[in-house]
1. Of the structures labelled I, II, which one yields -15000 when helix-only ellipticity at 222 nm (-39500 (n - 2.57) for each DSSP H run of 4 or more, over all residues; to 500) is computed from its coordinates?
2. With mean count of other Cβ atoms within 10 Å over residues 179-186 derived from the coordinates and found to be 15.5, which of I, II does the value describe?
3. Thinking of I, II, which structure, once FRET efficiency 1/(1 + (r/R0)^6) of positions 267 and 307 (r between Cβ atoms, R0 = 25 Å, to 0.05) is computed, gives back 0.05?
4. Work out which structure the value 102, 47, 31 belongs to, where Cα extents along the principal axes in Å was derived from one of I, II.
5. So FRET efficiency 1/(1 + (r/R0)^6) of positions 51 and 155 (r between Cβ atoms, R0 = 30 Å, to 0.05), computed for just one structure, reads 0.05; which one of I, II is that?
6. By the measure mean count of other Cβ atoms within 10 Å over residues 59-66, tell me the structure among I, II with the highest figure.
7. Suppose distance in nm of label points 7 Å out along Cα→Cβ at positions 163 and 187 works out to 2.8; of I, II, which structure was it derived from?
8. Relative contact order in percent (Cα under 8 Å, 6 or more apart) computed as 14: which structure among I, II?
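Nothing in this text is a laboratory measurement; each read-out follows from the coordinates by a stated rule. Remember, predicted model here, so these are calculated numbers, not experimental data. Cβ atoms are built from the backbone, for glycine too; each structure is taken alone.
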Structure I
Amino acid sequence: MPLSPLSSLSHARRSLLSRTLRLSTLFSILLAAPLAAMADAAYPDKPIKFVVPYPPGGGTDVVARIVQQRLQAALGQPIVIDNKGGAGGSLGTDIVAKAAPDGYTVLFTLSSHTINPAIFPKLPFDTIKDFEPVGLVASLPQLLAANMAVPVRSVADVVAQAKAAPDKFSFASVGNGSPGHLAGELMVLRTGAPMAHIPYRGGGPAVTDVIGGQVPLLWVSIPAAAAQVKAGKLRPLAVSTVKRSPAFADVPTMQEAGVPDFEVDSWYAMLVPAKTPRAIVDKLNKALNTVLAEPAIRAQLLDQGADAVGGTPEALAKTIAAEVPKWIKLAKDANIKAD
């Protein structure tokens with residue numbers, strides 16, 4: 001049956017409307033690409049937030065503040081440090097994982113980022129898939145230190161006394177899944193000296209309580225304890241790496257102190273939420289490498305026992321991918337679990 005003139009007109013209008021919608025959609029797509037490129041090119045045009053997943057005063061916070069000022073100059077925008085401690089660093093990390101991927105929320109974290117999957121089986125984020133690596137900032141050992149009133153002068157003293165009085169010794173760290181936690185549990189595994197782990201929400205509170213005598217020992221990154229060691233408020237006993245730290249050249253490594261097969265390296269790094277445009281990642285990476293090449297910054301980091309690293313996002317991605325299974329194996333071998 002032939003269409004009525006009215007039906008034909010209605011069909012024509014629907015066809016016109018459909019073509020108009022398709023053209024509008026195509027125009028929007030074509031327009032979005034250059035607008036996105038322009039937005040990336042303009043980045044950054046407002047303040048950037050660095051989420052440090054530990055409280056003020058800890059090693060991660062100290063290193064973040066060392067590079068903060070010069071990064072502000074390199075990027076041309078203020079950088080605000082937002083300390084979000086808790087859950088071994090995973091609380092602040094989750095905030096960044098769920099942030100907009102626009103380069104204005106940056107995770108400034110510790111190598112506990114790759115340890116947490118071994119300690120916490122149900123993290124609210126994927127350590128690898130939910131982040132875009134920006135670059136490594138610095139690497140450093142963990143430091144074993146003691147309250148000045150505790151009658152130990154060496155690792156051997158700690159081991160002997162802990163074996164003689166199993167309830168006497170415990171060690172503090174910046175939290176479950178931190179490199180310090182791992183170093184302490186590895187010490188227990190390698191020496192057979194029983195010591196309880198006392199997790200804190202960050203290096204600052206942990207250092208404060210060890211100085212105050214609430215906990216006798218401390219495993220923490222050197223930046224978190226460097227000032228207190230130099231001030232004579234903490235006694236350094238050993239470092240966790242196979243080489244001594246230039247910041248404390250007279251402090252032996254754990255292997256030199258008689259503990260075989262002992263090595264725990266730690267690092268600081270910058271990451272952003274997954275799907276952050278590569279152009280933004282590259283700008284952040286370039287600024288980071290520029291700052292880390294400055295002699296003054298390298299000297300400040302070294303004074304804290306940290307070596308400036310830098311490098312590409314791909315190098316950091318490779319480090320993360322390699323360490324996640326490594327720490328899962330160690331956690332299983334040493335029976336390390338969240339307290």
Structure II
Amino acid sequence: MSNWKQLQITEDTSIAEAIKVIDEGSARIALVVNADGRLLGTATDGDIRRGLIRKVPLEASIGEVMNPAPITIQQSTPREVALKLFQDNDLLQLPVVDDAGRLIGLESYRAMLAPPKRDNWVFLMAGGFGKRLRPLTDTCPKPMLKLGGKPILELILERFIAAGFHKFYISVHYLAPVIKDYFGDGSKWGIIISYIEEDEPLGTAGALSLLPTVSEHPLIIMNGDLLTHINFSDLIRQHGGQDEELTVCVREYDYQVPFGVVETENDRVVSIIEKPVQSFFVNAGIYVLSSNVINSLERGQYCDMPDLIRQRVNHGGKVGVFPIHEYWLDIGRLDDFERAQTEFTLRTS
């Protein structure tokens with residue numbers, strides 16, 4: 001909590017003044033310290049209320065009603081341990097102290113529950129023509145088609161933001177002003193948006209070669225016409241944990257052969273399987289790339305992601321897979337869009 005220093009008071013501060021500090025700080029707590037900054041206690045609305053019930057006057061010092069033995073944590077306290085302290089003791093804040101008991105911060109339960117802020121850039125591909133969705137895309141880019149009153153691309157952004165991501169590139173080409181005018185610099189969502197403009201389509205990987213800088217953090221790249229509930233934090237964690245240079249998200253796809261399949265040996269039938277189901281992993285249009293992969297692209301040259309993947313595999317690169325079991329829908333055709341309209345309503349009602 002950034003304003004914790006404004007919540008500090010001394011032991012002889014009056015209860016009335018402590019109430020003012022609590023109200024102005026909007027944290028529902030005051031932190032009682034001595035001249036050396038050592039934490040002596042805390043005062044909350046509940047502490048003051050109990051004091052008033054005991055007829056302690058508002059002119060009395062906060063030391064008469066404060067909690068002299070508050071639960072505290074240190075900067076090194078693991079997040080899981082701190083969360084358990086919050087939950088087991090029904091607390092909203094925990095003072096952070098050093099080894100000498102000096103106050104060095106204040107952690108809030110709400111902030112700790114929020115996802116950690118991630119410095120990985122997210123690259124959303126939104127430059128395609130959406131030809132298979134015409135006439136809907138004659139005047140509207142496919143990622144700007146609306147579901148539940150919001151563009152598909154906005155729904156994608158919101159999923160990333162909820163996971164702690166705040167830096168985005170959006171590649172644009174077809175009807176680029178429609179996308180840029182709607183999202184601007186991202187400040188409406190409290191994020192950063194930069195645009196990669198393709199003078200001509202460069203493929204699903206080629207636009208990455210136009211990045212002004214390449215971050216040391218792995219980059220997530222995703223098609224701008226996907227709906228998914230994938231856990232992006234788990235995706236980044238697996239990519240880094242297995243030291244992969246490229247991770248491909250995959251989705252299991254089952255195909256039922258509509259006929260009986262005859263297996264033969266030489267000129268004899270050895271078995272017949274009626275309408276068997278075959279399972280495959282298909283490309284889900286979401287990837288994580290490390291910086292060396294992006295740097296390997298030739299600036300302004302056309303390159304599709306499958307070609308880049310084959311190239312890295314042929315050169316002995318570590319290319320991993322991340323199976324998606326969560327909801328996933330590629331909106332490539334009109335019937336996909338109609339299906340998305342129904343499923344979106346069901347999942348948000």
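1. I
2. Answer by label: II.
3. II
4. I
5. It must be structure II, since only it matches.
6. Evaluating mean count of other Cβ atoms within 10 Å over residues 59-66 on every structure, the highest lands on I.
7. This value belongs to structure II.
8. Label of the originating structure: II.
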